[in-house]
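Okay, got some structures for you below.
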Structure P
Amino acid sequence: MRVLLASSSYPANESDWKSVFIRNQIDALARLGDMQLSVWAPPGILPRKVSRATDKHDEDWLNRLMARGGIAHLLRKRPLLGIGAATSLLRLMRRAFARSEAEIFHVNWLQNALALPHDGRPALITALGTDMQLLRIPGVRVMIRNKLKGRAAAICPNADWMLPPLQAAFGDYADVRCVPFGIEECWYSMQRSFELNPRPKWLCVTRLTAGKVGPLFDWTAPYFESGQAELHLLGPMQERIKLPSWVRWHGPVSPEQLQATWFPQAHGLITLSQHPEGRPQVMLEALASGLPIVASRLPAHQDLLGDGEGGVLVDSPEGALAALRALADPVANRALGLRGRACMLAEIGTWDDCAGRYVALYRQLHGHAR
């Protein structure tokens, strides 16, 4: 099979934090080796067996887009510029699809399905949490449905909570099913040494925006400001946010730094995000590493931690503080973390498992098309 995978974001190098899950996705598909895979995405390191579907003009434009923070960032900060950039992106992507000899399109992010040509070729379309906001924009559902007509299609959110709205919108035109992203094997083998810390260290790994940070500082101040524990904030500053003096901000970090340095010594991961989430990859990696999680009660977080397997959901300052204090106990902390790791192994697996799920769908779509 000839497959063209398209993404509007891609890490520029090994230390880049942007859309690392896309690189993991492509690496795993390349390891299977039973297809001809080409990639249309911003410039970055690709596996040797994978070819580029971008031309020089595409790459120059995508480089400029990444330098400006990407489509989502532009839409938040400079909406008119963001709309213009999104329109240009779809035009370039549509041109790439039209000139490609691929038998199947693998399109990351639901909005990029608007670039699909009307030529009947099958398409697998992934959906993330931010795509749910897209469905609220007047006319978008109709435009996407129009792109699905006359082709075998699968829409694949990476979390179960997105299934009902996607099935309601597109279930009569596409096979809507959850395909969870994988987790790299290195996270499952990570050894924790958090008991050696004189004070518990909690991590918040996120892009710094008001929605992503949420009430984190207000709710947890009594615990961290008093010096009972440390809060380490890891991620790029994308909005101007005032950080309390007791917060230790380290800027962006790579997955390798998380795996080698931060996760082994951490008591756990905390996220009180109020931003629409799909299934944050860093939460999957934390659970696979045996880190317990304290999280706000968002649909995405509830979908992942709803049964208490690896984490605690909170919806008040009192709940957050109680969870942090309970998990200061090393025995309770390690027990909850091990339950999370076992759950990830059983339900999610590795990126190779994810690639296998995608390839099975490719074959299904290819068979329907024929």
Structure Q
Amino acid sequence: MTEEKTVEARPQRAYGDGRVFYRANRGVWCIAYYKDGKEIRETVGTDEDAARKLLKRKVKVKEREDFVTPHEQRITVAELLDVRGTYLTNKGAKSDSWRSHIAVIRKHFGTDRAATVTSDRLERFVAEERATGKAPATVKNELVELRAAYRLAVKQKRIKPQMVPYFPMPTVSNTRKGFFEPEDFESFVQQLPADYADTTSFAYATGWRRGEIVTLKWDQIDRTAHEVRLYDSKNGEPRTLALDGEAWAIIERRWQARAYTPGSRRQPGDGQVHLSEYVFHRKGRPIGDFRKRWDKALKKAGLPTDKAHRKLFHDFRRSGVRDMIRAGVPQSVAMSISGHKTVSTFLRYNITDGKDQRDALRRTAELRRQRVASAPKVTALR
């Protein structure tokens, strides 16, 4: 390796003024100055005067809060995404969807320097993704991960706030409004095998998230107190649900269905009887995706199966919230059951449909008729 030789152009200046030096092995002029006690070097070129002028400018602006160092200017989007991925992994993110979103962002922006990504560039990205047929919500979620990566880098002081571009988020107006009416649910659940029927029935009764239900284990069940305990949830807070009636009857049915014999036709098991650690299981494993059985049950129950009107598992959560409010359950109690942390999110699930509105208008009209009928009769004077 050739040893670097530097020649000072003039006697070195004071510490705060930096210095200009010549790299003889490369034939270029360089500058060096200090920021937060660290030396920063930049290669200028073959013009000594240009190097001195640049050093003068750098010394003048380096103490400003918005000063961006050469190192910060070289940071790539890929580096930001790596840090974001490590952060989510260490945090134990509840969902893995961020991985696919980050993969898309890496494909489009990975080699770009973070400081060079502009709003125009992001607008083109949105247009390109939408042109492939992706839904606005999907593109928005991808941009959310990129924006979070930038914000995390600012928080960790890897980049300056002014390096974060404006993010043109696509407008998402496809909020689901589906729910199960009691008669629809009864017809539907009768078409499912017992293990799937119990899973859906518990979701319908409690309004819990699917991920909270299928991962429920017996060590979270207090059969003496009739309570279910979640040590962790999507909102990051534990909660306890006291059960009664049909909800507890489901837990008792699952207790009787703990035993299973592992194996299948293709892979016979050991023939031993095991007890599942999961409350809702199939042969000891948590209930997974049962889309085919779901669609088959919808069809048998006479419910829509097209994409626009097809009912989803998450509709149980929406239905649970709406029906609790219909039944007069106080909002705070309903939120403690469903696990909603904020009122704004909770109210999104309390959907009013045409039937609610017609009932409200009918009750209002009836009240007015009663008031007219009970009002004292007044005789006009002549």
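Read-outs throughout are calculated quantities, based only on the coordinates presented, and are distinct from any laboratory measurement. Every value quoted in this text rests on a predicted model; they were computed, and no experiment measured them. Cβ atoms are built from the backbone, for glycine too; each structure is taken alone.
Given a value of 14.5 for mean count of other Cβ atoms within 10 Å over residues 124-131, point me to the structure among P, Q it was derived from.
Q
Tell me which structure, out of P, Q, gives 0.25 once FRET efficiency 1/(1 + (r/R0)^6) of positions 84 and 300 (r between Cβ atoms, R0 = 25 Å, to 0.05) is calculated.
Of the options listed, only P reproduces it.
Assign the value 7.6, calculated as distance in nm of label points 7 Å out along Cα→Cβ at positions 20 and 188, to the correct structure from P, Q.
It traces back to Q.
If you work out distance in nm of label points 7 Å out along Cα→Cβ at positions 172 and 212 for P, Q, which one comes out largest?
For this comparison of distance in nm of label points 7 Å out along Cα→Cβ at positions 172 and 212, the top structure is P.
Computing relative contact order in percent (Cα under 8 Å, 6 or more apart) for each of P, Q, which one ends up highest?
Largest calculated value belongs to P.
Quick check on the output: 49 is percent of Cα pairs over 37 Å apart, derived from one of P, Q. Which one produced it?
Computing percent of Cα pairs over 37 Å apart on every structure in P, Q gives 49 only for Q.
To which of P, Q does the computed value 30, 20, 16 (Cα extents along the principal axes in Å, for residues 260-315 alone) belong?
The read-out was computed on structure P.
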